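Heads up, there are several structures right after this.
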Structure P
Amino acid sequence: MHNEFGDSRIAPSQLHAVLEGVQDALIVTDPSGTVVFMNTAAIRLYELEGQEGTHGTGFDLMNHVLGESEVSTLEGEPIDEEDHPLLRALRGEEYADVELLVRRKGRENACVYVFSGKQLGTEPPLSVLTIRDETPRWRAERRYRVAFEVDPAPSVIAVLDSSHIVDANEGMCELTGLSRETLQERSLGDIKPLQRADDLNDVVDRLREGERIHKVRRLLLNSDGAEVPVLLSARSIEVEGQSCGIFTFIDMSEMEAAKREQRETRAELNSTLKKHADEKAAMDRLAITDSLTGVANRRGLNVRLSEERARAQRYDDTFSILVLDLDRFKSVNDTFGHAAGDQVLREVARLLQDECREPDLAGRWGGEEFMMILPQVDLQEAAEVAERIRERVKNTVFGDGVSVTISIGVASYGDGHTTGGLFAQADRALYAAKEGGRDRVELASSGHEGA
């Protein structure tokens with residue numbers, strides 16, 4: 001078999017050992033209704049202790065069930081013989097939780113048993129009938145009024161068909177601010193435990209089907225007409241022949257107020273943390289940004305150089321740098337003043353940024369010297385970028401009629417380079433451009449000298 005009792009190849013002794021450990025009464029029968037095995041709980045249920053037969057073997061369950069007891073619904077309606085749980089199990093039906101009232105002949109008190117049937121994949125097929133004694137629960141339900149009265153949780157009992165309230169406990173009176181007599185004159189709709197009429201109908205239908213409602217959030221009206229958030233739980237019960245429901249409400253006002261306070265506190269904390277994070281991010285940006293031009297400063301350029309070197313090593317790639325220096329910039333300051341010189345530096349920085357692709361970075365190395373970092377660009381491609389920049393600077397009039405030229409040294413990363421060595425190569429190329437007459441682009445040698 002392929003269910004909670006094990007595999008179909010299990011030996012009878014193993015099957016019996018498994019069934020013996022179950023608390024509910026379990027009876028295994030063959031297709032004729034003859035008992036193959038009963039666990040101890042079943043033997044006690046049918047009072048067979050001490051009788052002949054091992055574990056109920058040979059017990060005429062069919063005759064006993066059909067001839068020695070009367071079975072009806074909980075409302076007292078007799079059931080047809082064909083609908084008897086045992087016969088259903090023998091027919092091969094599988095079912096669960098059929099709740100019936102069982103009265104043994106000669107006894108005054110009835111019991112409530114819950115039957116379940118399952119077929120075992122054996123040859124011949126065997127049936128397992130599970131019988132759970134729910135009599136204590138049933139009797140406790142019939143004594144609901146005692147528990148209902150002393151239950152501190154606010155509760156009402158209402159007729160399912162009309163939603164009319166037939167009783168309310170002290171907790172409900174405190175929650176609503178209404179007396180028991182006043183509540184008994186009202187319906188569930190009057191105190192609005194449910195948000196819409198169809199919502200109420202849905203709950204009633206679910207209770208009629210035997211379902212329990214557990215902690216559903218709803219709004220309830222108190223005597224002042226204020227909405228009180230509650231958790232609604234409900235279960236069906238019979239009261240004086242009427243199908244009713246016990247509706248219990250847990251006041252969530254204080255808990256929801258505390259949650260709101262927590263949310264507000266959390267939001268304020270998150271806002272403060274975000275503010276601090278933004279401030280830190282701004283400070284971090286300032287730490288790597290040149291205050292005059294707004295581009296990266298030397299620190300920012302060094303950080304990016306280290307990142308690009310690590311990337312190039314990891315992926316066996318390359319990148320290039322341009323070291324740029326404005327020619328005879330001192331004469332600009334001397335002739336036009338430092339304010340004009342600062343304006344030229346800002347405009348040159350914007351020009352370099354304009355030449356940057358998305359992954360590129362332009363920055364001010366210091367004074368009138370700039371650097372550009374060009375990821376995944378080789379020496380020849382970098383030379384073309386440098387030449388384009390040189391031409392643009394030469395042909396641009398900065399500020400109030402200031403013209404300048406620029407010299408550029410170009411170097412590309414190769415295996416074994418350090419960032420310092422790469423910069424040294426570009427700086428030597430820049431020096432060669434200056435020596436060669438300025439307004440020039442010079443490329444670093446391919447060797448690793450100075451690395």
Structure Q
Amino acid sequence: MNGLIRFRRQFRAVAACAVLLASMASVGGHEGHSTVPKAATPADVHRATLMPDRIVLTWAGDPTTAQAVTWRTSTEVAQGLAEIAVAEAGPAFPAKAQRVNAAVESLKTDLGEAHYHAVRFENLQPGTKYAYRVGDGQNWSEWFQFTTASAAAGAFSFIYFGDAQNDIRSMWSRVIRAAYGDAPKARFLIHAGDLINTAESDADWGEWFGAGNWLNAMVPSVPVPGNHEHAKSEDGQRRRLSHHWRPQFTLPENGPEGLEETCYTLTYQNLRVVGLNSNEQLEAQAAWLDQVLAENVSPWVVCTFHHPIFSTAKDRDNPELRGLWKPILDKHRVDLVLQGHDHTYGRTGLETPPAAPVATGNVPVGINTVAPATGTVYVVSVSGPKMYNLNRKPFLTRAAEDTQLYQIIQIDGDTLRYEARTAIGEVYDSFTLKKRKGQINELTVDPPAMPERLRTSTPATGKSAG
């Protein structure tokens with residue numbers, strides 16, 4: 001019996017040594033054979049396949065009766081299809097689905113060629129939940145759902161993001177997902193430019209679509225291009241829009257000629273949304289903006305573009321943009337202007353500097369002073385991890401550095417509610433705008449729940465470089 005016990009102990013000791021040696025070999029290699037994990041290449045990660053991916057809802061028509069969807073496949077899929085039905089509580093709705101052929105466009109990128117497919121669902125019913133899927137007849141996505149805008153001016157919310165731009169998969173994904181967690185009934189997502197860092201990097205675009213994933217297929221996006229969605233033209237003489245932009249986003253084409261799907265307007269219930277392209281043709285857009293706002297009948301107006309009217313980053317300013325666009329925003333009492341580019345946070349009150357330096361008596365009024373209130377609140381925000389130094393100006397009511405943020409905006413009748421939240425859901429800044437007949441809005445700012453997040457020293461990421 002004692003001999004048997006000793007044998008078992010010796011056997012267990014030998015087995016343990018074998019396990020230890022195997023473990024050491026797997027970590028550090030054995031006899032020159034390395035077992036370091038292989039890094040996935042961008043081509044591996046972002047390769048297009050037969051299965052639909054990069055599915056995104058946008059609008060190209062009236063949100064009460066239309067919805068656009070765009071997606072990507074490999075070039076093996078020559079004809080994309082979409083199916084749509086009124087959503088039901090039970091699983092029988094697919095039998096009632098209508099099939100729609102997609103328009104297809106080929107896009108050659110640094111990682112290869114793919115097909116982009118676009119469908120415009122039309123003649124939908126207002127205020128109705130629909131289910132849809134996309135594919136080719138054999139390979140289908142899951143069924144997604146969206147709700148058309150109501151024909152009446154009911155309460156709704158939307159989310160606004162400043163620049164995502166860098167480390168999108170690793171660092172921005174948590175922001176868009178936290179925003180959806182806090183506002184799961186949001187009706188659309190505004191992206192104020194610099195969605196990605198390198199205009200023609202298919203891996204960057206793949207990370208952006210991956211971060212939003214199925215959310216992009218459920219909640220429509222309203223994007224405008226930033227400077228990082230522009231690249232050097234083939235002749236090197238100018239900058240042009242990314243080749244990715246128009247194939248992957250189906251947006252309104254009601255802006256100035258040459259700016260289709262980058263400068264546009266749409267109406268969502270009692271809100272007029274105006275997206276502008278602050279990278280080019282500023283004068284043409286000024287004239288167009290003036291006309292759009294002169295004809296507007298919606299009580300609320302939100303404008304979004306990339307470069308700020310009032311920069312919040314150190315050593316930055318956009319005087320040409322401010323001189324051309326701010327008088328029009330003032331004239332029409334635009335309610336809210338949502339911007340990016342400066343990788344800090346800054347919000348004004350209702351009083352802001354004039355479009356250009358002027359003299360009042362012998363007193364100069366310039367960028368660091370304020371003029372009588374015009375009624376517009378300007379916001380600059382950042383949602384990605386790239387951060388700049390703040391240039392604090394007297395008219396910035398609330399500011400932040402080194403803080404990833406998302407903004408939830410709710411409109412209910414004559415009241416607009418705004419909350420800027422950090423990546424971990426803390427309310428950093430909040431206010432309410434209330435309509436007053438014949439007057440500018442009433443602004444009520446909530447007492448801040450925390451001190452301003454400002455640097456005490458400049459970290460390595462603090463340069464302002466584009």
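Distance in nm of label points 7 Å out along Cα→Cβ at positions 108 and 420 was computed and gave 10.6; which structure, P, Q, did it come from? The structure behind it is P.
Between P, Q, which one scores greatest on percent of Cα pairs over 15 Å apart, for residues 68-155 alone? Checked P, Q; max of percent of Cα pairs over 15 Å apart, for residues 68-155 alone sits with P.
Ranked by percent of Cα pairs over 30 Å apart, structures P, Q are topped by P, which has the highest value. When mean projected area of the Cα convex hull in nm², for residues 116-163 alone is calculated for each of structures P, Q, structure P gives the greatest result. Out of P, Q, choose the structure whose coordinates give relative contact order in percent (Cα under 8 Å, 6 or more apart) equal to 13 when calculated. So the calculation was done on Q. Given structures P, Q, which gives the highest value for Kirkwood radius over Cα pairs in Å, for residues 244-315 alone? Going through P, Q one by one, Kirkwood radius over Cα pairs in Å, for residues 244-315 alone is largest in P. Supply the structure label, taken from P, Q, corresponding to helix-only ellipticity at 222 nm (-39500 (n - 2.57) for each DSSP H run of 4 or more, over all residues; to 500) with the calculated value -5500. Source structure: Q.
Every read-out reported here was derived from the displayed coordinates using simple, explicitly stated rules and does not represent laboratory data. These numbers were taken from a predicted model, which means no experiment stands behind them. Cβ atoms are built from the backbone, for glycine too; each structure is taken alone.
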